[in-house]
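Multiple structures follow.
Read-outs throughout are calculated quantities, based only on the coordinates presented, and are distinct from any laboratory measurement. No experiment lies behind these values; they were computed from the predicted model shown. Cβ atoms are built from the backbone, for glycine too; each structure is taken alone.
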Structure 1
Amino acid sequence: MTYRNAARIVLLLLFLLPNACKKPESPSLKQKTLFFIDYRHLAGGEDGIAVMELDPESADFGKIISKTPLGVGVLPHHLYFNRNERRLFTTALGGKFLYELKIDWNQEGYPVIYEVNPVNTGGNTVGEDIFFTKSGEYLVTFMGGQGGIRGGSVGVFNAWNNELIKTISGSIDDHPEKFIMYPHGISVFEDKKLAMVTSTIHPDLTSGVGNTCTLIDMNTYKIIKTYLVADSVKDLSSPVEVLLLRNEFPPYALVNTMIGGDIWMASFNNEQKIYNNFSRVLKGSSLGLGWALEFYIAADKRLYVSFAQPGKVLVFDISRLPDIKLLKTLPANKGAHHMAFFNTKSGRSVVAIQNNLLNLPELNSGTIDVVDVNTGEKLGSVDMRNKYHLLPESIEGTLGNANYMHH
């Protein structure tokens, strides 16, 4: 029996185990509007994860139900559920860099993180994004890699026991045509056995900036090709996230950039079985936008892209790719970043937008806005900075992924 077949069986058993994360069989409205929030403590306390009510129609809107500390300087960064949405993970810029969070639900119907387990990353540092595969693994980008001015790596972990299987890396000094450097975003198209990671910026935010994406063979974990996502090799565009469109979408790759706030696209080459070169499809500066940060596809199958400057979310129709049509612009705040989609008590379709990027100047309002995705009306805002002395770092639903597709 191959490792991957064994992993599939193990994951199936995990799904059936009674001691896995016990989601309510019939979630109440209250449970559907509770969210996990990674936070940074601004008063010298421990960073951690909060559970917050985000329905603006609730009397408890903006209330922190519980907090789970992770430690001083841990800086939890991205929250992810595993494939069957029964285990929760957070990456971190400090501390142990990757954590599994064990969840249960108490008698009052609230989620409880009852155990926090650091994952051994094998020396890989500064955890960023995660992707869980069908074959029993998950991949994590480590922007710091194992050190070095031009380092970076991707860790492949066993999804059952969190053991590191392999570290994927490649030096630009040794192979300038195919390397991994400062990887942040990751997306996987499993049917085509391909993964792609972005090259963003050195973790100290000063030693180096990337302008590429790298394609990885998921069968061999070898680097296939590194693509330029910029006007020239001297244009340090800093690609952030990548989204390999799949399922009912045609196989295009999307990448956004911090510098310039642009969106780039590459078509898939069926003959060569790789992506073609990237071209820009939206120039953020032409719309007064900068620092494009996240891609989400909601249940409406539209593409939502956050722009940290001045703080907006753009909504696109992607039903006729390679053409993308701007449908509307939603209000947010400085540092517009991660999103979560849900319905309010009265049934309004809304998006919660977390507004903060690493507490950087002019990108750190420290709020969570809730906006009606149909009307564009801002229904409420939680000022975590001033109310709780916390900065929201990322957001995820407590019942599972609060989006249709993210990376």
Structure 2
Amino acid sequence: MRIGLSTSVIQRGRTGIAQYLFALVRAFMPHAREHEFTLFVLEEDLSLFAFAEGAMQIVPVSERFRPPVRNILWHQTELPKLARTHQMDVLHIPSYRRLVWQRPCALIATIHDLAPFQIANKYDWKRMFYGRVIARRLARRQDHIIAISQNTASDVKKWFALPDDRISVIHNGVEHERFFPGDRESARADAARTHGLRQPYFLYIARLEHPAKNHVRLISAFNQFKSATGSNWQLVFGGSDWNGAETIHAAVRASPFAAQIRMLGFVDAKDLPGLYRAAEVFVYPSLYEGFGMPPIEAMACGCPVISSARGSLAEVVGQAAAMINPEDIDSITQQLAVLAGDAGLRERLRALGLEQARRFNWQKTATATLEVYQRVVVGQATSRKLARLSLG
């Protein structure tokens, strides 16, 4: 098959969709001998896909198409032309925000979540309108939808009114060659040297997005935890500023324990496993997730997890995390205190988390994705053949 992948929604590599694409492309590379892969990549992102050079064709896309509106127009006008020029069998768009209308070949889309339908004011009104109205219509033009969780598949059926036979659930994987327990003492030494983290810490990896990622309630819970226990534990945030980040920064400044709340900004991929290993507990109080990669990555690194059950999170973390009600500050506070005070519970959650993380593997994800491509391409070829026979 000739397979095209659009990569222009990765926000310079700093989003969950970016991590999905990087991992999927890596997992596709062993299949590059039997299929032709073409990546359409914005010029300033080319270095991010250097690992695929030689195995896959990389087509540069002008930087003038990076701004969102221009990028949407590029997907609707230029990308279909490129798909025809390269004689694509399949064009895969990894985000509902860039679904295409024209059908130059089989169209496959990955939908990670439908958060605009779940969380009021998650984005500005323009993006909310696009997600709730335009994307709904575009989704019906796709030949097949890949949903990264059962929860997302249910949302796609509910909000986009698509039938079961046009949706496949393919879970994200875990890059186990990167995310594994490793040497915790060495990781702690690195965290101390690199970030000045010399005390036990709760870690939260997520972009600084308010209200969806729920940082402000976690800060309030941390304040209560510190006041009640006098603990020396810190709270560490890793993630880039996003919508509503100023509200989160303001909550940190207003905290009586602001000196014990560390803001690391975006954490480079090479540093992330070490931060997970060095953390005593990973906390994920998100209000909604289509999958939720960080908690399962933390588990793979041997870090015990506190998690919300919202969206797909209960499906992803299973019975391997301490669960919270993310809208109840007391619920979050209680679990912070319980895990900080119970080393035995942390060890049990580490063991459960490692077992849970083994369920997710990017090679399985890649194989299942290729099977979707093949099924759709064969189905279209069969339909065309039947149409010709009926006309004859």
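For which of the structures 1, 2 does the calculation of distance in nm of label points 7 Å out along Cα→Cβ at positions 226 and 314 return 3.3?
Corresponding structure: 2.
Using helix-only ellipticity at 222 nm (-39500 (n - 2.57) for each DSSP H run of 4 or more, over all residues; to 500) as the calculated read-out, with -1500 as its value, let me know the right label among 1, 2.
Derived from the structure labelled 1.
Comparing mean count of other Cβ atoms within 10 Å over residues 34-41 across structures 1, 2, which is largest?
1
Quick one: distance in nm of label points 7 Å out along Cα→Cβ at positions 82 and 114 came out at 2.8 when computed from one of 1, 2, so which one is it? Please list the in-between numbers first.
On the way: 1: 1.7; 2: 2.8.
Corresponding structure: 2.
Please state which of the structures 1, 2 yields 55, 40, 33 when Cα extents along the principal axes in Å, for residues 106-281 alone is computed from it.
Structure of origin is 1.
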